[in-house]
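Q: Scrolling down, you'll hit the structures one after another.
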Structure 1
Amino acid sequence: LIWSIPLAGLAQLALTWRAAAQAGYPLRPSRPRWTPDMRAMIVIALPAALASGVMQINLVVGQLVASQYDKAVSWLFAADRLYQLPLGVVGIAVGIVLLPDLSRRLRAGDNDGAQTALSRAAEISLALTIPSAVALMVVPFALVTVLFQRGASGVDDTAAIATAVMIYGLGLPSFVLQKILQPVYFAREDTRRPFYFAVVAMVVNAALAVGLAPFIGWIAPAVATTLAGWTMFACLAIGARRFGDAAKFDARFHKRIWRILMASAAMGVALWLGNAALQPMLGLPWWRGLALVLLIAIGAVSYFGIGQLIGAFRLSEFKRAVRRG
């Protein structure tokens, strides 16, 4: 398992290397030279790199606190994997696509186009993230039972992991919104403010993880991570006001976000009812997987059906987003 990590990294490097060559940017290792362009790149990139380091410090602090409790590190790690899946698939992917689009439009002076690009990116991201967060909060036990309850992992472990999954689910939208708002700064070559905001979030995370542990025990790092995530988003949102209308969501976004929330709430009710009906199957080892597939189908049909019906989105928009990605 450990060896798979560096091997996967090498495979990703090879794929990226080949893709860059096919795009007309062959990568040829050479001795670096100190030039004005190199200096400008380091000045811009260094704060962004330090911000990533701050996030790693948050992980270390969380593990340090969790290590004081039996099995807590494993519980939090397993729960972290579940909420990182939608974050990686949606938030990071959309952020990568959004940055060059925003940069191009801002250089051309197209502020209206930049606002539209930002709003559509946030729209499609939250249309996928909010229902994911609702699912993590409504049926965490079913997810954890199927994925992790086997071998040395028992019912008590499942209950603990499910609790952490619920708390991480509350913070999932904030982490995706961070990936949407950070390109607003990066497109303007402003990497220092996101770094300062990351430091604020780090302090909040550390203070809450350490301060809450004596009162709520091993779950404190999960609560701290979620609250720190919303703190980071709030800092980014408030700081982005200085960029004017190009950094604000448009009227269509504000109209649709409430409908996305309604469709997600309806899906949550459908999942809750489906989970109750499928409890006998979830209790049988050989039927758990099928029960989870049925739950996913219930969630998908109810969410996308209701969302299309009330105008939260059009299914064709997801198809266009996939083709564009």
Structure 2
Amino acid sequence: MSDRHPGPGGVEALSVEVLEALRRGTDLHGLSSLNIAGRLDLRNIRLGGEENDQGAGIDVLPGAIVSDVDFSGAEAPGVRLVGTRVVNCVFEKANLDGLEARATNFVGCSFAGASLRGAQLSIPLNDRYSLYEDVDFSRAMLYGASCVDASFKRCVFSGVKMGAMSFRGSDFLDCSFSGALRRVVFSDDSLTGRVLPGPVMQNVDFSDAVLRDVEFRGIDLNGVSLPEGDPHIVVKHYRCVLGRILDRLPVSGQPFTYGLRAYLAAELGHSHPARGLGIWHRASLGKTPEEQEYAIRLLRACERECEGDG
């Protein structure tokens, strides 16, 4: 990178200038004439130095506009955005662990391959909410991240690594997910009382994702494409099926069914009253193949009964 950033102090001096510009909200484009694909070239820049490594974070001036910048490979953990508008920026393979985005809009941006561990993708601020529009999260690392009251429009989560994460009070339009999702909660429940502009999920595609312990709380799944085939178990007549299987659990001589009943009862308690489809990863239904097959047989038997009552 030093070859691309000549001058006294090289990259270290530029990093200090970029950090100061972000804090003051001044135009980054006045710092360098280097350009890549129509964006200011700030690839691999390091913001905050050792102080930031210790968790001090990076505060961008509230209300700032950051546009047309390539931050690929940047080291910027702990960056804090408040009312920021980020347009046509690239954060590919950047370290954005611990990001905090309050009422911030990202439009036409890429986080492909970025690390967003523990990030707070959206925090409401005075009835203002975050927006992600035409954003690419392909291959991003999102373990331990959270999101409250945001809107996602035409976003791609391809090959994403997502776990122990929640999307609360957030809606999705024309989005797709693939890769491994584990212990992820999608919920219509807003912490602020936000009224969603429409259904929680419209034209959302999970068909190429692997869903394990993924919950759809208060979501009817009418606008959702789910994965099919092993390792997923998909049933119709969701609420009828769970109602019947809970009546049959636990089963004498099958100790694991006590835990299975608690698991399914908790899920049913958070479900949308009009939800028609249920989906589980087989590993969520039992620890051993025998336990899993036992649970699957029960689910299928209840599904057939519900279809007959149909």
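Laboratory data are not the source of any read-out in this text; all were calculated from the coordinates shown. The structure presented is a predicted model; accordingly, all values stated were derived computationally and were not measured. Cβ atoms are built from the backbone, for glycine too; each structure is taken alone.
Q: Given 0.80 as the derived value for FRET efficiency 1/(1 + (r/R0)^6) of positions 101 and 301 (r between Cβ atoms, R0 = 41 Å, to 0.05), which of the supplied structures 1, 2 does it correspond to?
A: Only one of 1, 2 returns 0.80 for FRET efficiency 1/(1 + (r/R0)^6) of positions 101 and 301 (r between Cβ atoms, R0 = 41 Å, to 0.05), namely 1.
Q: Compute volume of the Cα convex hull per residue in Å³ for each of 1, 2 and report the one that scores greatest. List each step's numbers first, then the result.
A: On the way: 1: 170; 2: 139.
Once volume of the Cα convex hull per residue in Å³ is worked out for each structure, 1 has the highest.
Q: Thinking of 1, 2, which structure, once helix-only ellipticity at 222 nm (-39500 (n - 2.57) for each DSSP H run of 4 or more, over all residues; to 500) is computed, gives back -27500? Walk me through the numbers before you get to the answer.
A: Details: 1: -27500; 2: -7000.
Source structure: 1.
Q: Mean count of other Cβ atoms within 10 Å over residues 69-76 was computed and gave 23.5; which structure, 1, 2, did it come from?
A: Values: 1: 18.9; 2: 23.5.
This figure was derived from 2.
Q: Something else: If distance in nm of label points 7 Å out along Cα→Cβ at positions 29 and 237 comes out at 6.2 when worked out from the coordinates, which of 1, 2 was used?
A: Considering all the candidates, the number was obtained from 2.
Q: Between structures 1, 2, where is FRET efficiency 1/(1 + (r/R0)^6) of positions 21 and 77 (r between Cβ atoms, R0 = 25 Å, to 0.05) highest? Write out the running numbers ahead of the final one.
A: On the way: 1: 0.10; 2: 0.85.
That would be structure 2.
Q: Right, something else. Where does the value 8 come from, among 1, 2, when relative contact order in percent (Cα under 8 Å, 6 or more apart) is the thing being computed?
A: The value was obtained from structure 2.
Q: Turning to a different aspect of this structure: Who wins on distance in nm of label points 7 Å out along Cα→Cβ at positions 93 and 125 among 1, 2, i.e. which is largest?
A: Max of distance in nm of label points 7 Å out along Cα→Cβ at positions 93 and 125: 2.
Q: Once mean count of other Cβ atoms within 10 Å over residues 13-20 is calculated for every structure in 1, 2, which label goes with the largest value?
A: Values: 1: 11.1; 2: 17.6.
Once mean count of other Cβ atoms within 10 Å over residues 13-20 is worked out for each structure, 2 has the highest.
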